[in-house]
Structure 1
Amino acid sequence: MEDDGGGHTGWWAFVDETIWAPPTGNGCYVLAASIVAQAEVEPARGMLLSLLLPRQRRLHWRDESVPRKRKIAATVTDADARHLVVVGQPMDQAKQERARRKCLEHLLYLLDDTGVGQVVLEARTARLDARDLALIEALRGSRAIPGSMRVGLQRAATEPLLWLPDVIAGCVRAELTGAAAEGAPAIAARTRRYEIGL
């Protein structure tokens, strides 16, 4: 599913999120974008596919073992990509979609400012995808993002480059929550992080 924005520049961004929702208290919403030059899209896909284990269909940070996380993080650190992360907090668990909207609006502004013209969000459900597309149209209508920015939705099972922001978001979440953040220090050097209030 894709919106009907216009043309795009040579920079692509792939976007994924993670949520920290503790049993008590407020958590945070982490939205990560990995920016790849159009010429590097296919090599980056190949690099990520090479990390798959036999019979593994996709990488998912939270499902990987600690040794695997170290290997994946080292490979991602060497990838020709830059990363932007928006962290929204404190997040009311009952208002996760509101948190997403605020983080996505801020992230799209940053991506436009960085020169990205093609954005790929990880598809969720039809109803939630429709909400994302409605937000994008509203932002375009208010000129918060340009009409030339194209935004599409794809499944992580079919777009390996969505695995990149999954890794970045997972590392940032681990750092924020004090969990073991395998590979996070090296990745942090290539990541710009922005915090917004929710």
Structure 2
Amino acid sequence: MFKVNIDQKEIKIDDSSLKNFGELMDKISEKFLKNKIITKVRLNKKSLNLEELKDYSLKTDEIKFLEIETDNLKNMKEKGLFLLKEYVSKLIPQMEKSSELLRIEDELEANEHFAICIEDLRLLINLIESFGSVLHFDFNEVSFYDLPKNPAERLLSIIKEIVVSQENNDWIMLADLIEYELIPILKEWAQIIEFIQKKYIKPTQ
């Protein structure tokens, strides 16, 4: 049996009935990782993701050391929401500037600036998707006072319209979409994130 560490502490686990690392990781998660998320896995000091690891055979003498790093759900939620809040706060003034540049028909500067905004918007969407998948959190189910449901779907929908306007060189439509559709949705996201922080992230007693 090779050595298994979780957060730098050695554990003992019987792998005699297991076929591969996928089954081993399932057993480790069930027995040792209550309310924790795996953040890093190293096999013989080589970093691997869980998808790469799952089909590895356990029946080999080449494997000496499995290291697992974890974080608890509360910390993951706090970190994820902090990053989401940071990106939304950064994007709103960037998008406002893009809309202004498009309206004064400074197409070159507007497109250069908007390209940066689009990249940041993609990062925001990736963060939303990662947060949701890792923590099994559906943003489309978030609803409170005057905000409508499905904020993630509406964000993706308006991005598709923005891409079409940009491809058609319709700068006035693009400016309108940014100002009247995208920016309000981003402001909703700022409220949603703050709401989630208050409702779902419980203060440490």
| task | Could you figure out which one of 1, 2 the value 0.65 for FRET efficiency 1/(1 + (r/R0)^6) of positions 52 and 188 (r between Cβ atoms, R0 = 41 Å, to 0.05) was computed from? | result | 2
| query | helix-only ellipticity at 222 nm (-39500 (n - 2.57) for each DSSP H run of 4 or more, over all residues; to 500) was computed and gave -12500; which structure, 1, 2, did it come from? | reply | 1
| message | To test your reading of the models, identify which of 1, 2 gives 1.6 for distance in nm of label points 7 Å out along Cα→Cβ at positions 36 and 132 when calculated. | response | 1
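Quick one: semi-axes √(5λ) of the Cα gyration tensor in Å came out at 24, 21, 15 when computed from one of 1, 2, so which one is it?
Derived from 1, not from the others.
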| Among 1, 2, structure where distance in nm of label points 7 Å out along Cα→Cβ at positions 100 and 124 as derived comes to 0.1 | 1
| Can you say which of 1, 2 returns 0.40 when FRET efficiency 1/(1 + (r/R0)^6) of positions 44 and 76 (r between Cβ atoms, R0 = 25 Å, to 0.05) is computed? | 2
| said: Out of 1, 2, which has the highest value for FRET efficiency 1/(1 + (r/R0)^6) of positions 20 and 164 (r between Cβ atoms, R0 = 35 Å, to 0.05)? | reply: 1
| For distance in nm of label points 7 Å out along Cα→Cβ at positions 84 and 172, which of 1, 2 scores largest? | 2
| field | At a computed 39 (relative contact order in percent (Cα under 8 Å, 6 or more apart)), which of 1, 2 | value | 1
| Which of the displayed structures (1, 2) returns the greatest value of distance in nm of label points 7 Å out along Cα→Cβ at positions 28 and 116 on calculation? | 2
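Each value in this text was obtained by applying a stated rule to the coordinates, not by laboratory testing. What you are looking at is a predicted structure, and each value in this text was computed from that prediction instead of being measured. Cβ atoms are built from the backbone, for glycine too; each structure is taken alone.
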